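**Q** Presented below are the structures under discussion, each in the form of structure tokens.
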Structure P
Amino acid sequence: MNLNVGCHDIKINGFENLDIDPQMNPDRVVDCTKLKDYYAESSIDFVYCGHFLEHLKFTMSQQIVKDFFYILKNYGCCCCVVPDFMKLPESIEEAESVLLAAGEHKSIFNKERLSKIFVDAGFTVFPIDATRVPWTPFSFVTWQSAIIAIKHVPVSFR
């Protein structure tokens with residue numbers, strides 16, 4: 001099973017599209033900050049989280065990433081895309097509209113901060129070119145960062 005977490009009005013075929021707002025007509029209306037309440041441990045193959053984490057306080061983003069780790073199967077993947085404040089346009093007005101989003105954004109990210117919350121949750125992280133992520137409607141924008149995070153089982157050597 002594949003999840004599109006916090007889908008808003010962006011639906012992806014082959015994914016269960018999740019949003020808290022029924023007006024967005026998701027496949028399933030859920031509070032995406034409580035995924036563990038809806039999905040069993042190690043039950044999901046892939047999570048796409050595009051332009052969602054920045055809408056939450058940073059501590060909540062950290063918790064959601066831990067929930068991704070919990071619900072993903074071993075070697076399951078998560079692709080996450082966020083606006084990157086280090087890549088913002090030169091125009092202060094455009095930068096302000098991206099960062100603040102009329103009060104909609106609660107956290108700011110760059111590639112390092114995004115990677116760190118996934119690593120801290122136990123993932124192996126690979127930064128990728130956000131313009132090549134097939135599910136994002138913002139593939140033309142250069143002011144975003146993306147990662148692929150893989151849940152791996154601990155390895156021990158004897």
Structure Q
Amino acid sequence: MRRLSELLDAGHVALDVAAENVSGVLKTLVELLVTHDQIPPAVGRDLLAALLERERQGGTCVGHGVAVPHAYLAQIQSPAMVLARLSHPIGGSERGGDHPVDLVFLLTGPQSAQLAHVQVIARIVRLLHDESWLAALRRAKSAEEVLEAVRAVEKRHV
């Protein structure tokens with residue numbers, strides 16, 4: 001199973017993202033992948049559509065103010081994760097039925113990454129019980145502090 005720290009780098013951390021809804025957050029995170037040459041713009045549009053469809057099927061909130069939206073496309077060559085901390089919590093789904101979210105872990109990659117990402121999602125859910133980790137993510141002042149918090153929680157629990 002891949003470690004979160006293997007999927008995440010400083011270029012894929014966005015702090016204090018201002019968004020009014022789930023669509024806005026997902027658009028911002030997909031743009032980050034496009035900007036950092038992880039995926040081309042046309043694939044970004046397809047990924048955003050797939051993520052929004054996944055949200056329509058059911059919210060991706062996993063508790064403790066955390067959501068893990070995910071979608072997979074054949075055009076995406078390698079697994080990727082983006083972590084965003086929102087400037088203010090938003091409803092966990094467009095339907096508003098989930099708890100407000102302020103931390104978002106977006107997972108994507110080729111179809112072949114889907115099974116491995118199920119394990120990553122399970123790991124994130126297990127780590128949610130480490131309140132000091134969530135606090136560190138919420139107070140981090142830089143992407144590097146986020147990465148340090150991820151490495152630290154993995155040392156404690158993985």
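**Q** On distance in nm of label points 7 Å out along Cα→Cβ at positions 13 and 37, which of the structures labelled P, Q is highest?
**A** Biggest value here belongs to P.
**Q** One of P, Q was used to compute relative contact order in percent (Cα under 8 Å, 6 or more apart), and the result was 28. Which label is that?
**A** Value 28 for relative contact order in percent (Cα under 8 Å, 6 or more apart) corresponds to Q out of P, Q.
**Q** Tell me which structure, out of P, Q, gives 8.1 once mean projected area of the Cα convex hull in nm² is calculated.
**A** Derived from Q, not from the others.
**Q** Figure out for me which of the structures P, Q the number 24.4 belongs to, where mean count of other Cβ atoms within 10 Å over residues 77-84 was derived from the coordinates.
**A** It traces back to P.
**Q** Next question, about the same structure. Here helix-only ellipticity at 222 nm (-39500 (n - 2.57) for each DSSP H run of 4 or more, over all residues; to 500) was calculated and came to -14500; which of the structures P, Q was it taken from?
**A** The correct label is Q.
**Q** Here's another thing I want to ask about it. Which of the displayed structures (P, Q) returns the greatest value of distance in nm of label points 7 Å out along Cα→Cβ at positions 29 and 53 on calculation?
**A** That would be structure P.
**Q** Please compute FRET efficiency 1/(1 + (r/R0)^6) of positions 21 and 125 (r between Cβ atoms, R0 = 25 Å, to 0.05) for structures P, Q and give me the label with the greatest value.
**A** If we compare FRET efficiency 1/(1 + (r/R0)^6) of positions 21 and 125 (r between Cβ atoms, R0 = 25 Å, to 0.05) over P, Q, the biggest value is for Q.
Bear in mind these aren't lab numbers, they're just calculated from the coordinates by the rules spelled out. Here the structure is a predicted model, which is why all the values come from computation and not from measurement. Cβ atoms are built from the backbone, for glycine too; each structure is taken alone.
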